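Asker: In structure tokens below, several structures.
Read the figures in this text as sums done on the coordinates, not as results from a lab. Keep in mind it's a predicted model, so treat the numbers as computed, not measured. Cβ atoms are built from the backbone, for glycine too; each structure is taken alone.
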Structure 1
């Protein structure tokens, strides 16, 4: 194609994208949550949808499409028209883990255009008070003295908490046994009762139990210490390298959604995350607001895919483990 025709085509494409952005949205849009109402994913999505509805003057409706550990909802969005009217509130599991864990997954994490990482929730390692350890060194020493004797709980196979525990085990060269539960609540209950000995979990889920003395927090998987647990060291501080982990929540669109729409959505969501009431509501959930750019978000998702793929390969985890 002659240079002048290439330049003309580029100009026309740019003009088309600009026109799309100027017109969008002209009708209601949906933000799909791949889980049941009421949990963190749902609450974060509703905050974002409310702000977008108010600012863009069209309804952004949260639609819950649970099933198959979130796969049904994610696949629905991946196969939707790339026009900005169907979005997904994705997370660590759907975008960072499932592609490596399930070879029969009907969608792939790269089937989406990342819009923004809305928020992250830090992870903490907690142990049962009946376990006679007070820090990481004592836990690792005990686990090495009794390989396979310690059990760790998770909210389910393939969850970030499951894989974080496997990452921790690999980095400390210990053998601990996975006991999956159907959700965080029963896992935490069994941990408090001493039926299992340790667990990685989102801070908000266990914070009250830590403060009440029902669980002991011995390290966080955060890069820095947490304001709500200032006395608890990070894994990095105590010599466990490259084991950082956090739950993250991202808004994504189907692959091929015009960049102008993706950019508009990101800018508006980032603006909303600066509002004091929105920040406070997220912080009440234990979440740290972000609002990263599409490029930053894509890089983050890519790093997470690579990290968890290594963990899954090293540990030999398969669907159903």
Structure 2
């Protein structure tokens, strides 16, 4: 029968014998059962990884937000403070670095598609403005995608399902050094941002030049405080700004891992349910085909006995 389905053969000139149809349905039931066990196992693995990764992401979030808040408070108290991570290069090099965080494996729904769509859209907009782009990736899916798009990749990073802060810190320090040297106008990160268990959104985060967040816009405004800095605001920014960049990049990697695992968990859960429903349908078809075969055999026996009388 090749790769043609039973439905296709039923409408063609082929004639499916009852026994052959029963064997075919039985093979499909076994295959669907195997697929269901695999997707169920993958769902359980993704659930365990999600539990661990979301704990790390939530534990790091208060620290990341606090560092951003400290930077904002220092800048608001010293608006004339200058720093290369805020001001950017004096002479624009017309070049931007884009870092794309994807997954190493598939079967995680629209996770990679959404991130890569955001990244390629941003890259194309930069090219229309005659801005050169250096591309760095994390994850095999991004490598395969940009290879298909024929876009050169400057560096490929492999941080796995459990990003290590020391690795991210070294990576962020290189970005800080290159940006401070005036090589790039901006450095942006394309990744999936974890909002909640039910919502993950692709985001292009501007890592440099640093634009500290002022906090929740819906929150009530806090009274303005007067600060007397010791050491000076410039020295504080010299320590806080690199730390803010490093923690922001680390948080982006953590959120990406959480989003990947939860989307894989949902995708494998849906696949398991679909396999379960298909198995029930095939079981009904098998029972009907088997009943038809038994009825046919009984009729043949009865007809043969009547012919002998």
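Asker: Tell me which of 1, 2 gives 31, 53, 14, 2 when you compute P(r) over Cα pairs in 20 Å bins from 0, in percent.
Answerer: Working: 1: 31, 53, 14, 2; 2: 25, 40, 19, 11, 4, 1.
Going label by label, the one that fits is 1.
Asker: Taking relative contact order in percent (Cα under 8 Å, 6 or more apart) for each of 1, 2, which is largest?
Answerer: 2
Asker: Upon calculation of helix-only ellipticity at 222 nm (-39500 (n - 2.57) for each DSSP H run of 4 or more, over all residues; to 500) from the atomic coordinates, which of the structures 1, 2 produces -13500?
Answerer: 1
Asker: Give the label, chosen from 1, 2, of the structure having the highest value of FRET efficiency 1/(1 + (r/R0)^6) of positions 33 and 129 (r between Cβ atoms, R0 = 41 Å, to 0.05).
Answerer: Answer by largest value of FRET efficiency 1/(1 + (r/R0)^6) of positions 33 and 129 (r between Cβ atoms, R0 = 41 Å, to 0.05): 1.
Asker: Ok, one more. Check the numbers for mean projected area of the Cα convex hull in nm², for residues 89-256 alone across 1, 2 and tell me which is largest.
Answerer: Of structures 1, 2, the maximum of mean projected area of the Cα convex hull in nm², for residues 89-256 alone occurs in 2.
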